[in-house]
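J.: Multiple structures are listed underneath, in structure tokens.
Each reported figure results from applying straightforward, stated rules to the coordinates on display, with no laboratory input. Everything numeric in this text was worked out from a predicted model, so none of it was measured.
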Structure 1
Amino acid sequence: MGLADLFRADDRPGKINLGIGVYKMKPAKHRCSPALKKAEQYLLENETTKNYLGIDGIPEFARCTQELLFGKGSALINDKRARTAQTPGGTGALRIAADFLAKILR
């Protein structure tokens, strides 16, 4: 995709590689943000399973995502013409989107 090449070619000292799904800095330091630490602690204290969610995901999260994309009170949402798929990661989301586009653009 070329992003890794562009990152390597960039000679700015403060650059941060956000293209691979983790927060990385030079020289090879992997920083864990305070927000991530807090989220991990919350999961340790409250998590009851390691199962993945179904593709419909968490209904409240799906609703908020649709409102963010289409606007609160959108006709698309109110008429139930918007659908949301929740994936276990960015690569899974890209695969679902690609499969969807391949199917509808035939």
Structure 2
Amino acid sequence: MVNKNGMEEFIHYLNEAKVVYFDWNVLNGDATGVVYTKEQLINNVINGIATKDNSIVLMHDSQAKETTVDSLPELLDDLLSEGAQILPLNEDVSPIQMIKADTIKQ
């Protein structure tokens, strides 16, 4: 885990390289150490995005996260049926940043 000072150094480096970085504001919970079912992972996302105008969801893709991968088809169907837009992160998206890049001194 990176502490706040480590993150500030990292963000400073990204700013110098003119790289825009994106954090997340919704978790599916697959990195908490709790073993969630597919349905629980889906509910974590649905409940998380319900309180946000715009969401970036953090999920992990690895051999140890099979339930996350298995949850994706149903999660995507649920999101789309609720009218959510699933968009790529690009220059048209305002980044979500836990530590705002413009607050780091150059």
Structure 3
Amino acid sequence: WYPDSGATNHLTLDLSNLGSKIDYTGQDKIHMGNGQAIGINHIGTSFFHTPMSSKVFTLKDLLHVPHITKNMLSVSKFCKDNKVYVEFHTNYCIVKSQDSKETLL
């Protein structure tokens, strides 16, 4: 997964990343940086545990877009949905709890 501070949605190329899913019937497309618009096949939710704590993170409204090459994580959506914030450093980033300031990831 690649964190993207400019993305508005989480995107995955792998349908198995969606724990619960429905077919996407809308007309919206994902607009890539090169101007290309690609279709959304499914929308769903995914969960993952951190190796550092018992926290379970949720990826809500995860879009299945099979024609992308990397899974993308919307930093702002991830922070809002999980009550966390991200500290960016030169070579790494840290995810912390908004409430306790504990490092979670």
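J.: Which structure, out of 1, 2, 3, was relative contact order in percent (Cα under 8 Å, 6 or more apart) calculated from, if the result is 31? Numbers along the way, then the final one.
T.: Values: 1: 16; 2: 38; 3: 31.
Derived from the structure labelled 3.
J.: Right, another one. Assuming 15.7, 44 is Rg and Dmax of the Cα atoms in Å as calculated from a single structure, say which of 1, 2, 3 it is.
T.: Structure 2 accounts for this read-out.
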